[in-house]
1. I, II: which one has semi-axes √(5λ) of the Cα gyration tensor in Å, for residues 292-435 alone, as calculated, at 27, 19, 12?
2. Computing mean count of other Cβ atoms within 10 Å over residues 164-171 for each of I, II, which one ends up highest?
3. If Cα extents along the principal axes in Å is computed to be 83, 79, 49, which of I, II is the source?
4. The value -1000 for helix-only ellipticity at 222 nm (-39500 (n - 2.57) for each DSSP H run of 4 or more, over all residues; to 500) was derived from one model only; which of I, II is it?
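Each reported figure results from applying straightforward, stated rules to the coordinates on display, with no laboratory input. Nothing here was measured: the structure is a model prediction, and the numbers come from that model. Cβ atoms are built from the backbone, for glycine too; each structure is taken alone.
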Structure I
Amino acid sequence: MSFIIKGNLRGLLCSDCEIPISGTSVKVYKPLDRGNETRLAVADAKQTFHQVSDEELKEKEKLFVAEGSLQDNGDFVIQIGDKSGYEGGALDVDWYCGNTPIKIGPGPKKDLSLQFHITTLQPMYKQSERGEQLAYFEYKIDSKWFCRILTLLDIWAVCGIVVDCETKKPIAGVKVFAYDVDLFQDDTLGNAYTDFNGKFVIVYPGANFRQTLLSPFLNVEWPAGPDYYFRIESSSGAVLLQEDRTRGRQTDRHNAHNCFCVKLCVKGGDIQVPWFTAVGNFSITSDIDASGKTLITKFGAGGTGYGFFSSVKLEGYATKKVPTAPASALHYRFLYSLDNINFSPVTSAQMESTPLKVATRQITWNGTTGFQDVVIDINQPASVPDSIPADNFPNPIPDHVLNPDVNGWIRVDQPALDNGFYGALLYLNTNTIIGGGDASTGLTAGDAVSVADQKNGKMLYIQFQTTDDPTNPASTNLNTQALIGKIYVNNWNEVNLLKLEELFAGGGSGCTPVQSQAHADYTVDHELIASWSMGVWSNAIGSVAGLPSGTFPRGGAAKFNLASPPIPYVLVPAFNTWPSCAYSLTLNTVRNLTTGEYNDQGKTNQVIFCK
């Protein structure tokens, strides 16, 4: 029997700030202390967490069961096969840290290889649809331990939140710069954008604040830790906060610990910054990795390593007025690029034809107060800007329609409720930029897909612009957001080919009854295949277990005889014992693709035959 443990590992920088663990892997062992196995399995993990000594590691080696690699978002999957001898009991769970406990870019350079024992776990297994025993384990390393580990590796972190000074609401999409007051020249430690909750994390090596004009011959930091002060900029580069360097010498910022948490406030920053923040449910600052794939599951969409497909909603905030020209209505548009150098405007040719609601307006309708939707709809004529319909129109209330101009500019409706458009700002059809379609043309079921025939996706770069004058490209109020959204797009259908050879043997028409043997040919291929499986069902015997399936990269292909399938496929019962009946042979495939709101629903190829 096979066992799978799926989990996530995170480290606390302070009580309300956490960061995904990367490192190398999570390892599981048969319990080292068998006599206290039950007691340890129910103990508080905060009490059992400790660094594994060299002597303890040597003892553990002979008890090793399996390990799972840590992803950038802290996820891991441990698969325990039959050959391990494991039968579902308690396990010692260790984190092999190496010298990179978190994503930091270049560095750290410490030559350390660290391993930590987390806890003794009794997994609560449940049987999955595929017959495997599946359990889950999530753990947050206490800040006292985690910050000590970062200290050993000379890794420093600033975790903070930016809020409006008056409303106390968090501010998303602003850029925070951290500096250290130094004897000769202040150090720039790093920068980060705030997420939807106004939170940011800046991680950097200690060398960033120890370097001086005389480095590497003389590194001076007096006292030993950094002395923090901060700068905050809007999407247009406007300075929202500029702390004086003397702030870093005050007690709460002076000689800071390597895990430093801070709350910053900005005056007038709430609501007044036009900003592109997300693709569907996924923040472009924190939920999508450098490869353009999602890091997590949000509201049932995405997951680790999901690309994008089909039409996606570009979300954010578009103010009614231009911040630098308060009397002018704001216009916004999106630009796209395949090389992150040459950008073109998203016009109606690249937009999804489905109407997109961007706001609501309150109007008087048939003598009573009603609400009118503001929509971007390229299939309807645009309404007169800011116009309110007459009170004597019949029900239902018609939409107030916005159209982009020839260069993709969309004017923010001024009578809209709130202070502008929140949420979805544009519906982008990625198929118009990165095409796809049928990837199985010219392929034969049962044959593997050659590298030359494999279809792959591309990176799509998305940029946000605002202006008060869309007719003047050189307008002084043209603002291009510095933060660029990156998504990996693959619009190719998966190869899903299935054939039962006996239906067409000897020139058969596809209606030939199958007798003592049945040869099934299948081919599955896609760059982001999530899973695939074959199935047989009939009223006579129900479902047949043991048919090919997998979650392998790209998929698989084979030709096999249902009467004597190759190992490891074990059919129960054997094909030649199946009773006469109608049967359904299926090949099911699912891709790791999302629109940002829903995932690929999969594809089923079916062959009906009689025996």
Structure II
Amino acid sequence: MSKYLSEHNFPEDLKTMDFDQLELLSYELRDFLIESVSKTGGHLASNLGIVELTIALHRSFDTPKDKIIWDVGHQSYVHKILTGRMDSFDSLRKFGGISGFPKSCESEYDVFDTGHSSTSISLGLGLAAARDLSGDEYSVVSVIGDGAMTGGLAYEALNNAGSMNTNLIVVLNDNGMSISQNTGGLSRSLGRITSTENYVHMKTKVKKGLKKVPVVGESVISGIHNAMEDIKYAVIDGILFEELGFKYIGPVDGHNIRELCETLNRAKKLSGPVLVHAVTQKGKGYSKAEKRPNIFHGIGAFDIETGKPIGKSSGRSYSAVFGDKLIDMAEKDERVIGLSAAMTDGVGLECFCKKYPKRFFDVGIAEGHCVTFSAGLAKAGQRPYVAVYSSFLQRAYDQILEDVCLQNLPVTFCIDRAGVVGADGETHHGLFDMVYLRSMPGMTVLAPKDGPELEAMMELSLHIDGPCAIRYPRGTAADLQLSPVNQVGKAQRLKEGINADIWAAGNMVKPALEAAALLEEEGIYAGVVNIASISPFDTEALRESSEIVPLIVTTEDGIVTGGVGESIRALTADSVTKVINLGWPDRFIEHGSQEQLYQKYGLDKDAIADVIRQNTR
């Protein structure tokens, strides 16, 4: 641990340190971040890019009285270090340790628990309105960026804030996304001006003239070009935000602490909503993260010198299995389209987008738009495959129901990170998709037991004339060396039972088989049924199971309330067979490794075996 960091009392000391000391602090913070995250894993690149901005925020505002809200939340590591949690950083994202996201139960400096994108302006506006109603006096600062401005919720909030005219400061941490590219008419207007024949002819003539000037000609051209880019950047973005009712300041250098502090202090004196536009570099200070910010956005433990992961599994992930299979399907069927909401690499589509760039769409952090966009594709005869994390798909519930299911369109949702995901915790666990998707009319919901079955289910989906969802977990794809299910609506008996049957969904099939093997050594014979098709459900196979065994134990990597297990219990209500449902309780599950969480909540092989053992004596 840095002695320089440990000998100060932050954030109070930031207000008395001179700018040379603050600059030294920025170097120490980056070294600490790199060293710490290399051991724990986490979101590195975004935090390296926001070091100076975080220092300036805590220096310029009186936190925790003044409220700082971090959008997405994964860019809050420096904030956590400067608010008393540096000594706990070796526990970052570990079971029982500090979260990788803001957590109000951790610190009074964490205003709101955030983990999903584009929410900070709405939250900040709500806080500011409540402050005004109660007559309190404090500043509210919403820090947004790292792609979050591609989310529609941010623009809804900007529009509302401009009309309310309350005091709110929005800090845009622009670390590489092109705001101008997303401003529609304004951007096109500039494009029309700069692409006219007269404009191009004049620019070419000026360049030729300047090149004839000895020594300084080329440098003058470069300087003019850079100045023009800065002017366009400020004018276009400034017009956009000012038209929405904001006072726009920027762009400012997001790595110049003095300039940032001066700008923030100026923003505090202005009335009404203010937007401060800070340009930063994602991954700054660590060359490997600067060159590959997407790789170091979220990364496991790694070797600092080489940047290579430590202890990474050599097996193929479910995401990779999905991505490779989609390429195979696209080679055979030109209707196959891949879609992502700003998670191309994360969901395994990086190779697909290179091979089929015209048949791939990354729509930005806009899950609702992604779903309705895919509905349009399907309506016109295409076969769209929407690859998305389970917890992010929640943001598009209405679009799935109204724009896909109501129209009975053949959109396939490939739901990555279903079940518990581990270190990212409550905001990223995918525990609710089975419950809400199986309730939607016409929706086919499938859960593969392993990688080969995921491939088989993707093939099946191509022949389903309606919406389909295939959910699979984070991590290495299992291969149970068992035949895959090849029919929708059918369960698969994997093992015959006498004393009990275990009905398992998706990745819970493996621990179910392991539990059955443990029990067999004790003379207890438990069968195993792979549910496979969550909806439609195989009621005939369930009827047969309830006639054979006195006990059915269901296990699923989703919340129990409203899950497939409860449906099985309801369907067997008239039977003498006892049904016990295993799954995640009706609460938000903390962060920790998947193995630790399965063990704590009774979903590993030993817990499943123990439930059967206790109920067959």
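1. Values: I: 30, 18, 15; II: 27, 19, 12.
This value belongs to structure II.
2. Biggest value here belongs to II.
3. I
4. The structure behind it is I.
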